[in-house]
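Alright, structures below, take your time with them.
Every number here is computed from the coordinates shown, using simple stated rules; none is lab data. On a predicted model such as this, the values are computed, not experimentally measured, just so you know. Cβ atoms are built from the backbone, for glycine too; each structure is taken alone.
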Structure P
């Protein structure tokens with residue numbers, strides 16, 4: 001599974017690049033705009049064709065998921081800990097994807113299996129966040145342990161080069177942020193070719 005995460009801020013040609021990636025390998029798009037108003041997020045969603053709405057997961061303003069018939073809701077680690085379990089059950093009954101974030105491998109064993117997938121990070125040094133360094137123990141533990149009860153997605157510094165290091169681990173997919181968003185749309189085709197080539201190389205993940 002290849003998951004894309006938007007940049008925190010809007011940028012020119014962003015919708016164009018989003019549509020490119022949804023057509024060229026990205027299975028699910030997470031809209032994460034922590035400083036955006038609800039109206040800005042609404043307008044952003046409206047700019048994406050309805051045919052792709054089932055591939056969209058929201059990090060905030062979760063009620064918009066029902067309004068626009070989107071595919072998923074994401075809970076930050078802090079939100080997950082403070083959210084009543086009935087909220088999770090509500091989305092499960094609505095057949096909406098639910099996901100969350102984890103930053104400690106050992107915490108995986110305490111989480112219920114109700115999440116469709118969990119981001120585990122930082123696996124590698126971040127591309128988008130300067131100084132956000134890898135937790136080297138994460139990849140080591142994901143290779144030493146077989147995790148079959150949860151779908152764990154690698155996050156943090158994911159690129160065609162680092163993806164190759166995931167082979168033989170229990171990760172079921174990757175989430176990309178910094179690598180995806182090119183400063184120029186001319187770079188997109190080349191970046192997609194490199195990404196998909198590396199992904200196919202390790203597409204033996206269980």
Structure Q
């Protein structure tokens with residue numbers, strides 16, 4: 001069953017075409033990877049799906065409803081976007097992992113946070129660690145935890161393993177596998193051969209157009 005449907009979607013700010021009449025259907029539970037040359041529109045596609053950008057033309061449907069009809073805050077809780085460069089805020093790890101509870105007016109679940117910290121091989125004491133003391137890989141793990149404490153229906157990942165050392169890369173991949181097993185649909189921009197092999201579908205974007213689509217397995 002389709003969870004996301006892009007119908008003739010274009011994005012052409014100031015007349016510069018970045019996404020060009022793209023049609024794409026994503027089924028519930030897919031693990032879809034997006035690859036292609038630099039400047040081909042991969043990150044722009046994720047930003048359109050996440051509502052960080054608005055299509056110039058065309059229609060994006062989420063669970064058969066127009067994306068534009070959804071309340072942005074609610075939609076972004078269901079369709080979660082992780083940047084290539086993790087953007088942490090506040091002073092400590094706690095400031096970041098408390099945020100999903102605050103915006104939902106929910107009680108902080110210390111055990112749930114501890115479970116996620118253990119899942120990404122971070123000591124539970126890290127919850128009070130200053131974010132300036134974290135390595136790049138640790139920042140990426142915290143950013144992902146923040147997005148996943150309340151599981152979204154769709155997780156958008158923009159080259160989140162780029163620049164990580166091998167250990168951090170494997171830990172992040174393990175977390176991605178874990179949430180996919182929970183039924184989360186994943187769209188991931190990547191050139192990583194290890195991740196491409198895990199995908200259920202691979203699409204190639206070039207000059208804002210879908211060049212090829214392959215179903216794996």
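A value of 18 was computed for relative contact order in percent (Cα under 8 Å, 6 or more apart); which of P, Q is the source structure?
Of the options listed, only P reproduces it.
For mean count of other Cβ atoms within 10 Å over residues 88-95, find whichever of P, Q sits highest and give me its label.
Q
For the read-out distance in nm of label points 7 Å out along Cα→Cβ at positions 8 and 192, a value of 2.9 was computed from one structure; give its label from P, Q.
Answer by label: P.
Given 13.9 as the derived value for mean count of other Cβ atoms within 10 Å over residues 48-55, which of the supplied structures P, Q does it correspond to?
P
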